[in-house]
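Structures given as structure tokens follow.
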Structure I
Amino acid sequence: MFEQKDAQPIQNAPQPSLPESELIASEQTLLAGEVKIRDIIAPASMRISPDHLELSGLWLRTLFVTVFPRYISVGWFSPIINLSATMDISLFFYPVSSGIILNQLKKKVGNLEAQLIEDKEKGAPRDPLRETALRDIEELRDAITQGVEHFFQHAVYVTLYAAGKKELDALTENVELLFGSKLVATRRSLWQMEQGFNSTLPLANDELGVSVNLNTSPAASSFPFVSSDLTSDSGILYGINRHNNSLVLFDRFSLPNANSVVFATSGAGKSYSVKLEVLRSMMMGTDVIIIDPEREYEHLSEAVGGTYVNISLNSEAKINPFDLPRAVADQTSASDVIRSSVITLKGLVRLMLGELTNQEDSIVDRALLETYAKKDITAASDLGSAEPPLMQDFSEVLAGMEGGQALSERLKKYIEGTFAGLLNNPTNVDMQNQLVVFSVRDLEDELRPMAVYAIVNYIWNVVRSRLQKRILVIDEAWWLMQHEDSAKFIFALVKRARKYFLGVTTITQDVNDFLGSPYGQAIVTNSALQLLLRQSPASIDNVVKTFLLTEGEKYLLLEGSVGEGIFFAGNKHAAIKVVASYTEDQIITSDPRQLLEIEQAKKEFAQQNAGPEEPQIPLSAAAAAQTSNAQ
């Protein structure tokens, strides 16, 4: 008999196990099939040659620094870093024990002193190189002993990338020239191109091992990230620093002078940038006066409630060039004010009549003084209540002087002839506004220099009468640079503006004409604030020479987009991109298409918000209704 028992489930049955060798092999197979980061970033192909390296169709070459000069300035590496080229740069710093260095320097000092003494005993001429080396070593020993300086072995490697052999050779020569311009000697890593490439990879692996002995100061000067920070606690926003994306905040009145120059080609954004500065300066309480040659500032004036003065032969706005400042802020004597006005008017007369002989110049000088005297304006007069003469009075005085009849006849076209009505009327312009714009677009080209000259003179009289933080914008200033007298007048204004809390902004697109004038060069020198936007190839060399630009900055100005350029503020400068909010852009834009869209939007808005139109009644029906009502 068999005893039947219930079947019990089998638990924890032993699993078949693989040998250890097979397990390791399977894990290796699994790992080999996984995608790793190095599989993604590794090049598709690589060929190593003695003087270059080919990497997935690109040609590479590595340079290393062998010698530094005795003196090197901070930021010397910037031209190489800012070069418009693809490159990898590695800097290695190996600290060296101060005790070891001091011991070696002590031996070096002993050798140099012994050699100098031996030369002296032999009567040999002094060796400046050894004396300089001894002096430098002694200074370095003192600095290391005091802990002011430390010692390093410093390695600099640069790997260049190009599309082909010819491009790589040209780029290499360019970079070597940039290093050479700083007196830094470099060599190519011949027969070590792979090691040079590996040394510039972000692996902190120095496979070349070519270093130079340097102390702290020159080693620190190699730090690549050097850019001017133009962010201050006060001022307005000019744009974005393209080096580090910081804000360019600056107060132009904090500089030794508040003058500014803006150079750019047509369409590069110079008027846009200036209008943005004007709008933001007004928010800070600054008064602004603008000379507008193309009615570009009319929309801005309307938006902020400014005064827009149209100066033309037929306009109602008039400016009398014989006006005097009513009350001079610096309490200048009446005789000095009259003398200054006569000198200014002589410049205007030369613009009107052309070149004058010495005799004619003397006649004009006496006639101007007599013209003021005719209206009882003398050194003893009260200028606050005096009524200034007109151009017609000056012509009459000239006609009554011996030798002045011919000059009077030449002036008649501005009094009775074709150009009458521009410079022969009392001033009726209202300057009591935060923004005043003078438009000269409707003037003939022949009259524009004279009108702008008279306007600037009138503005100068207003500025001298009362101290107030002001900005004067002269657009297309190259007109005034074409004539010596007007250029001299603007230069004198720029030099004296600081004294009266005035900042003069001169804008021009014709850079060569402006910088070709000696007064134009002087205006740039006396302007602490400078904005360079995109330049034309014809004028870039003149700009580079005037502003001492590097090659990188030169190409930045040639290739920059609208609103991109270089901003100079005193001794600092940085690449800038001018940015505006949507609302600001709608106010200051000069794009004709955008202006048409704005005008169309205004018309549509006016039509949508207009009330329901009253029904139109025919004239006959209206007359019948009036008749029936009367009955």
Structure II
Amino acid sequence: MCGIVGYIGNNRADEILIEGLRKLEYRGYDSSGIALADAGKVKCIKTKGRIDVLAEKVGDGYADAVCGIGHTRWATHGEPSDRNSHPHTSCDGKVTLVHNGIIENYIKLKRELTEKGITFKSETDTECAVNLIAALYDGNPKDTLLRAMEMLTGSYAFAVIFSDHPYTLYAVKKDSPLILGVGEGENFIASDIPAILKWTRRYIVLNEGEIAEVKRDSIHIVDRHRNPINREIEHVEWNVGDAEKSGFPHFMLKEIFEQPSALKATISPRINNGKVNFSDEGLTAEIAERIETIHIVACGSALHTGIIGKTLIERLAGIPVDYEIASEFRYRDPIIKKNELVLLISQSGETADTLAALRLAKERGALTVAIVNVVGSSIAREADISLFTHAGPEIAVATTKAYSAQVAMMELLAIYFAQIKRTLPPERIAQLLNDLTSLPSQVENILPLYETSRELAEHISANAHVFFIGRGLDYCVAHEGSLKLKEISYIHSEAYAAGELKHGTISLVSTGTPVIAIATQRDVFDKMVSNIKEVKCRGAFVLLITRKGWYDESDSYADQVIELPEAESLFMPSLVAVICQILAYNTADIMGCDIDKPRNLAKSVTVE
């Protein structure tokens, strides 16, 4: 969840490292630091706080340094503080490194190292790793790192400088993402592409258990058996402008407005000659025909996508589907049988729990299909089949366009399985595809709500608790609406099935409590109205999200109404989600929250 960057070349390393860290700040922002090889010595500058604090502390005193490593932290071991900030240097000064991940056996290592007379300055697990490497060091950095890997348990991506090799960087990868940027007379290490995009669009993905020796004019990679690795250089398809705000006050707002194009990029390539086609991506009709059960595994917003996917696939294709939080999946010893599909959803493709679930599913012999946004990510590489959403870079911690693209992928998959299983007549398939291709323009028509919902957001912002209710697909999307509000505004928010209100939840509703009622499904609309009246008569402030013309003003059971254009009922979650995103954004903006970097959160959860 932390961000790593490294540079070796002919330009000012401090400026490049700090700029790279700014692009990785979405991965963690409790503290930051850099280590520079300057005049043959390695110097560390680090501090609690955001990158601006670090930049001020670095100042202009390192203009000659052309090699270094940097880190922006999401705290796991040890509170955010100067002493717990990365980089960490070994007790003897031989080794300096930055780390993304968790060293699980750090207590045992710390005890053993302390017995050897090594003293520790921080509370971090990382300091155990750097001191272990230093204790093993025999003058050969790569051999030392390989031996250290055999003794370390957990997940880690390291960028390392050895004091006697001050103009060479070493990169180590195990269960945490790391790439190598390839430049002209300069090379880079980074957790993610945005950190290097200003200087190069060429990169190499470091695979499991590999170590890279990075110099200004060369990169050498070996595996854990010391075998040399020759890997092709990949090219980033998007450009630096895609990772900039482009005049928007926040990345989140920019990404909300990018959803029509993200949806089009996800949907259009998969519809050919009136049918959904995933064959070019490896999901053939022969494979789909054999699938009898689907297990959807994901975390956070991706799990909310899976909840919608379950309803869509079961309703359209008749395939039994269950969904599970990735962090629980492998610990309950799941039953996976022949002809079952494990569908894994992750925006980054690096989510640690989802990656662990993927590996377990493969061990059990399941077919694994991943829905990811990042080409070359760990989940994308390890899954049997990878379906890319092509949503483009998403920088804000709270997902918007990546979530919408994932939902669109589930809509496509539901239609695809129905097509293969022949559970729907051709004319119904054709109608669904026609409606699906209309989604981007329908979302675009919703975006003006950003300008017209400020007063409503003012009302929401004045409350400590908010509830989202719905039935069926509306309840499915209520989970994501609630999460968006709570994660960026810090208002306590929960999603409930409207039919469950009387079983305890309604006791939480008092005068003025905002209840966001989602009612877009005709078959349960009348029952939803009854549930809304139940909270209304107990003093709730009701915001109704429904279809145009459905609300009867003479009944006056809602205080505010947001109307959606007529659309396919099954795709309503795609429209409702955008409304919830806009309401959450405006609420957080009114409250003065740090929208792109909400407290305690990071974009890519790469530790368990």
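Only the coordinates and a few stated rules stand behind these numbers; no lab work does. As the structure is a computational prediction, the values presented were derived from the model and not from experiment. Cβ atoms are built from the backbone, for glycine too; each structure is taken alone.
Could you tell me which structure in I, II was used to calculate helix-only ellipticity at 222 nm (-39500 (n - 2.57) for each DSSP H run of 4 or more, over all residues; to 500) as -13000?
On the way: I: -13000; II: -10500.
Label of the originating structure: I.
As an exercise: distance in nm of label points 7 Å out along Cα→Cβ at positions 70 and 166, calculated from one structure in I, II, equals 2.0. Which structure is it? Before the final figure, lay out each step's value.
Values: I: 4.4; II: 2.0.
Answer by label: II.
Of the structures labelled I, II, one was used to calculate distance in nm of label points 7 Å out along Cα→Cβ at positions 310 and 342, giving 1.8. Name it. Considering all the candidates, the number was obtained from II.
Quick check: 16 is what I get for relative contact order in percent (Cα under 8 Å, 6 or more apart), calculated from one of I, II. Which structure matches? For relative contact order in percent (Cα under 8 Å, 6 or more apart), the value 16 is produced by structure I.
Can you spot which of I, II the value 0.90 was calculated from, given it is FRET efficiency 1/(1 + (r/R0)^6) of positions 462 and 526 (r between Cβ atoms, R0 = 30 Å, to 0.05)? Considering all the candidates, the number was obtained from I. Given 52 as the derived value for percent of Cα pairs over 42 Å apart, which of the supplied structures I, II does it correspond to? Label of the originating structure: I.
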